[in-house]
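Following are the structures in question.
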Structure 1
Amino acid sequence: MREAERASKFSKYQFMEANTQRRKAGLDEKIPDIQKTLDTVRFLKTRKPDSDPIEATFELNDTLYAKALVPPTEEVYLWLGANVMLAYPIAEAETLLEGKLSGAQQTLENCDEDLDFLREQITTLEVATARVYNWDVTMKRKQKAESGEEMIGKKKILPNG
């Protein structure tokens, strides 16, 4: 493998590793949010229709919160992304969130496997590069020593003595 090919592969592996780490970081943030939403939906599912409303505090922004009374309900509103919110029956919302959670967890496992593979490939490439470099240094020293021996045979004195 030529130096340019090695450098290209090394660069590609590092790029893929960085992308996979970003995806993993996003999933590490997303999974607890999905789990928290699923827990809330399950809590709402257990409430009886004649129970008292619950006072809840909602985060509207990083520094802005609102209080609300939440009566027993048969539907929940879920943010789907891209500024889209839909109403779902509680059972359907629970199923949807369970699917999203298991999908996110599976994707996280795949990211971990991919990162392990990429790290292994990067390490292998680094070791191979070091071996080639060391071999090259050894060969140059050997050539230098051989050419020095030839000079001594011709009665030419080396700078070191």
Structure 2
Amino acid sequence: MATYTHTTDRRNESEHYHVLGATLSITADSDATDGEYLVLDMLVPPMFENGLHTHEESEVFHVIEGEARLHVDGRDEILGPGTSGYVAGGDPHGFATEGDDVCRVIAVMTPGGAEGFFRAVGQPTEERSLPEPVEPTEEMLQSVFATGEQYGFRFLGPLPERTV
């Protein structure tokens, strides 16, 4: 059995992007991991939802601070600090923040490669902080959807009503 060990330390080099009101920091991209995975450190504002979508990458969400509703294939789980949720590649899913606090989430996607999407739709920023609140326009959303399709993302609409 092959063993793969990889360590990255980009605490001082992470790329930060504002994406529809959230801040995503790319802490390990596919170049740094030989295409194996992508790690995102996300700051997500209250009342944020990323909508129902699919992509081929599998994904793990690990909540550091705050609470998030993870919707996967018709089911909801509420994730709080120290809890994780898994999404198999191709499963319809999305997440939304819960409560009035900022949510910090580490997301790992495998294989790597989706960072191209986040770089394409995000606005680069030097600061790892939330931008001013933004209400996405239909034009902004359509641009994100079209760009996402180029990277294998398929957007299916808003999240369904909460089940928990």
Structure 3
Amino acid sequence: MDVNGLVFKYWLLNVMLAVMVYLAYRIAIVNTSDTGEGVSFILNVLEILLNLGFSLFYLAAMVLGSFAIFLNRFKKIRDNYFVSWLTFSGAPVLIAVMLIITIADSYHSGIMTKATIAAIAYPLITTWSFLEFRRGYLLKTKAQVNDKKDHQRPR
């Protein structure tokens, strides 16, 4: 598999992981129930709808942010550890920080706590994905160097 195939493989993996985090968050929201009456019930329904909208926005941001992984097709980016990591986890970390700052202003326990957990979990997952990508890329690079050495030896 060439480098482009490796980059595509990890982009696809990140998109699938983003969908899994999204589904886990949706399940967590649906399983949250408040059996209030009157105004309390209406406020709870509105909070759930707001969080469903947030989860859809976050999924779109995760998928759009994952396109930065394709920048790893360029050797300069691929060979720079920090910049390569940013292509994997830069957007998720930025979104998580923005969410945490927003929630810190108006903190209350409940569904938004689950949003914070999801926002923190995804950058951790993308960092793991990045480390696997680097391992695969370095193994591929090492194998290519060894192949070149084998072809240069006189027989």
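Out of 1, 2, 3, choose the structure whose coordinates give helix-only ellipticity at 222 nm (-39500 (n - 2.57) for each DSSP H run of 4 or more, over all residues; to 500) equal to -3500 when calculated.
2
Can you rank 1, 2, 3 by Cα Rg over 2.2 N^0.38 Å and just name the one with the largest value?
The maximum falls on structure 1.
Output the label of whichever structure in 1, 2, 3 has the greatest value of mean count of other Cβ atoms within 10 Å over residues 38-45.
Going through 1, 2, 3 one by one, mean count of other Cβ atoms within 10 Å over residues 38-45 is largest in 2.
Bear in mind these aren't lab numbers, they're just calculated from the coordinates by the rules spelled out. Because the structure is predicted, anything quoted here is derived from the model rather than measured. Cβ atoms are built from the backbone, for glycine too; each structure is taken alone.
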